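Asks: In what follows, structures are represented as structure tokens.
We did not get these values from a lab; they are worked out from the coordinates using the rules stated. Since the structure is predicted, the reported quantities are computational estimates derived from the model, not experimental observations. Cβ atoms are built from the backbone, for glycine too; each structure is taken alone.
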Structure 1
Amino acid sequence: MTARRRLKGLFGISVLLATAALLAVYLVLSLASTAHADPGAAFWAVCPEAPANGCDFATIQGAVGAASAGDIIRVVGPNVYAENLDIDKEITLLGGCANAACAVRVPAVYVTTIDGGGNGRAVTIVGNASDPPPVTLDGFFITGGDATNESYYAAYGGGIGAWYSDLTVLHSVVTDNVAAQSDSSSYGGGLYTLHSTVNIRYTNVLSNYSASGSGNGGGIALQYSDGVLDNVLLRGNVANVTAGGAGGGLYLSYCDPMTLTGNAVYSNIASLDGNGYGGGIYVYESDVRLIENGVRENFASPNSIGLGGGLYFQHSTAALQANWVLSNTAAGGGNGYGGGVYMYDNVATMEGDVLMGNSAASTSAPSWGNGIHVEANVSPTLLTAVNVILAFNTFPNGGHAVYAWGVQESVALTIVNSTIVSNTSTGIFCDANSTATLVNLILWNNGDDLAGCTASYSDIEDGDAGTGNISADPRFVDAAGYDFHLRADSPCVDAGAGPSVFPYVPDTDWDGDVRPMGSGYDIGGDEVYVLVYLPLVLRDS
């Protein structure tokens, strides 16, 4: 039995994500790690009482200036280093050291703070475009950065700013930094990179904001970069306060490729008062993979028009797999588009994702796509979704679980073996400039299950006509408790189409269980788990 099979209930899911976030905090603050140094590297020690206690320097910048490329700097905590660092060489900075030798390194106990003091960016890294230097920050608490008046790229990267570098950030906290206090365009309240490769893992990015002008990436903004974000907590960040904002938690533009795995993105806001784009994550002109991320309780704009409460994709190629997109809202004071996910001129796939409790708007304003909004304007948009769960994506005045809108170009929508239940007021809506291939779906308790499109081999409460369709209670294990696995006596069991009828039918279900398990393929996201008991045979000895 998989871990996902054991998850039951929206409350249980929320608790799970909250627990994961707290676990991430614990890992950041308590994990001791060891750097594997180059045999030729020199070691430098920093502590406020240097040259006493075996330390070489009283400031981190002093050690950076003296170090050669490849050296390792050990920074002793618990101490606050009121500095604005400038790094232009290959270097490794290790925080959380108990002493100069750093034989014991526990960031939770020996908290090592780099405090920009509101006097500039906390850490600036500028490398060489032809040979970007590897720079590692491991085990630091980075705060108080303000890039408003920086001489190098003002308004970019309040906590950390990196240009032409190979940046690794591990086991750190980046909090309470600001890219710009002014009305200028700004990027990356907590962290910003340009033309860099990033490796950010087990790091918390909390309560940063980008700007009161045109703000992008309250927590992190990455441009023309590539790399990995893994087990990063992005919480309580704001991209903009008064005007338009994009990417409350994370902003990506021209990033290729970028992989996001196991991150927790919640309670971020793209814009407090202006139009907001991507409350949790904003992606533009990028090639991204999102795997097993939790995106929860983000807001594109609480007081104006919002697009993509959880996730926003534009002119991008995106592959989503096993993400949980829960209780996000696109707009609070105007039209809302895509409470969970907004896609515009994209090519995207979704597999095993769960979208629950999202809303495109929280007022009486029009609402399009409480779960997913797919739109095509400049170029055709393609979305293929397999083994997806869309449930309880609601709005009091209506809305849709999936809304396909071909403005000037066409939308090609393919949804296979998915469960779409208890959404208002339409399960799937397709306008005249959209085409939809819908196979092996459960559409139940959605008001109008289908509008402008047809399905086949599906269980549809409204009784819509189509090859192989049925209209019977799907008999979920516990729909009221948000458990949409099928009971063994469900009419959906063995009633779906197989790959011989439709090639996109998957060979596993939402849980990862093999399809088919019986004489045929089940309808919906779940393939009923069959236990085979062998007969007990007693033998004489």
Structure 2
Amino acid sequence: MESYVRIFDTTLRDGEQSPGATMTSAEKLEVARSLARLGVDIIEAGFPAASPDDLEAVRRIAIEVGNPTDGTRPAVICGLARTTRSDIDKAWEAVQPAAFPRIHTFLATSEIHMQHKLRMSREQVVERVREMVGYARSLCADVEFSPEDAGRSDPEFLYYVLGEAIQAGATTLNIPDTVGYTLPDEFGALIAGILRNTPGVERCIVSVHCHNDLGLATANTLVGLQAGARQAEVTINGIGERAGNTALEEVVMALHTRPMNFNLTTGIDTTQITRVSKLVSNYTSIVVQPNKAIVGANAFAHEAGIHQDGMLKHNQTYEIMRPETVGASRSKLILGKHSGRHALKARLISLGFGLNEAEIDQLFERFKALADKKKTITDADIEALVSDELYQPRELFTLDGLQVACGTMGMPTATVRLRDPQGSLHIQACVGTGPVDAAYKAIDAVIQAPNMLEEFVVHAVTEGIDALGEVTVRIKSENPGVALDAQKEVDQPRTYGGYGADTDIVVASVKAYLAAINKMLIANGQYGPIEMAATQTVAM
């Protein structure tokens, strides 16, 4: 369909490359499920060659998300690979179980990348593209090729390389503005030139993949679609390398809100956008800025008197879309302490959570405990409970008890009781500048995992004095991370995010800190098999 735009979501690959955004396998699987329910056409599930765990995570997504049992059309499950046989073999191993698998391979074509990074001539690049795209096609019928840094490549050379990729079997040509350098008129002209001058391009889908270094990712993506591209590569909340990627919600809602300008459609269920945005924000510990388009807390808030007056008279005076369109409706009284398991299950289904019976039973206990503390429980409370209860990383050290003393009299003191991976209990008391600082010092004294707290963010999920509080933290390990090439150590330490929710903000703070430390310990291989994907350094 000429007017249909395929949405290629790379939250689990390019988005996860944001510092500290690494997700556990369980979290990646739940995000993939949510992306499928959202209506994403292609899910780039990861970079299988990065680590054994990333390969297994992509494979699990291919099996469970790539083969739905509810009769819906499955999303394409895609794995990224450099133009090497070993990478392509690992990508194929990971995505092969999906009903619709795709291998995505790439090689740089700009002079600066070829000369300084690849140290390859134009002839060598062309030959590598021919060989490796052909090899990928011999394994998989759906092959995507990306000329990395296409935005700074010589257009004539780009046409030739893309033509050779088509000849070798590429079915999708992705044009990345890898470093967010091009301006909208330049990028639109580049896409138009490729469609006009590349031999065999009529047999392929042309895709656009834009970064936001100059704040132009969405603008470049939209002009690329206007020029004839029919696939947009995006991430939830625009997360990604450096300044991020094109945001799914911005592209989709621009097409949805201005149909007469674009005359293009997508398969996205826009009413699920806000929920998926919150899910990704919680799992990556990257807080969405309040003024973020579409999904920010202030996106549909009006404080100025003139604006409020206009809204009371007609909502279209200051809103170009309704909050309900993106699933941001704010229902207040949803469930309470007299509500039963069936009511909770029905609400979970309406919110888009596909939980099994055991998970619902597990969540129901926390729900009832919260209902005893709060008069009313909102959708936001339920979403926070799901994130906190079911999709935290594997717990090595768990909180078994916490007591704090603070105030204007005396010194803030915290006593924590932690259970270690072997089941033993450890009790430690410490003094700090406040209850959270004291609790964190006590945890550090027990676990002895050196780190630096880089970010600590608290906010209330709902209104009222009994609101459920959410805490996200970021810590930086003092140990080096893992490099993409040959699993060698790199100089830069890695960052890890943690999330916690509770009506007691100190408890939520401790949960978040423990979640981040557990991620750090697992990633460093200090306890059991590595469950975290290696930090990836590939950009496109």
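Asks: Given a value of 46, 27, 18 for semi-axes √(5λ) of the Cα gyration tensor in Å, calculated from one of 1, 2, which structure does it belong to?
Replies: 1
Asks: Still on this structure, please answer the following. Where does the value -11500 come from, among 1, 2, when helix-only ellipticity at 222 nm (-39500 (n - 2.57) for each DSSP H run of 4 or more, over all residues; to 500) is the thing being computed?
Replies: So the calculation was done on 2.
Asks: Right, something else. Identify which of structures 1, 2 gives the largest calculated value of FRET efficiency 1/(1 + (r/R0)^6) of positions 201 and 281 (r between Cβ atoms, R0 = 41 Å, to 0.05).
Replies: Details: 1: 1.00; 2: 0.60.
When FRET efficiency 1/(1 + (r/R0)^6) of positions 201 and 281 (r between Cβ atoms, R0 = 41 Å, to 0.05) is computed for each of 1, 2, structure 1 gives the biggest number.
Asks: Ranked on distance in nm of label points 7 Å out along Cα→Cβ at positions 425 and 441, which label among 1, 2 comes first with the largest value?
Replies: The maximum falls on structure 2.
Asks: When you work out distance in nm of label points 7 Å out along Cα→Cβ at positions 49 and 505 for each of the structures 1, 2, which one comes out largest?
Replies: Greatest value across 1, 2: structure 1.
Asks: Okay, next question. So log10 I(q)/I(0) by the Debye sum over Cα atoms at q = 0.14 Å⁻¹, for residues 337-432 alone, computed for just one structure, reads -0.72; which one of 1, 2 is that? Working shown, then result.
Replies: Details: 1: -0.43; 2: -0.72.
Going through each structure in turn, the value belongs to 2.
Asks: If relative contact order in percent (Cα under 8 Å, 6 or more apart) is calculated from each of 1, 2, which structure is the one that comes out at 13?
Replies: 2
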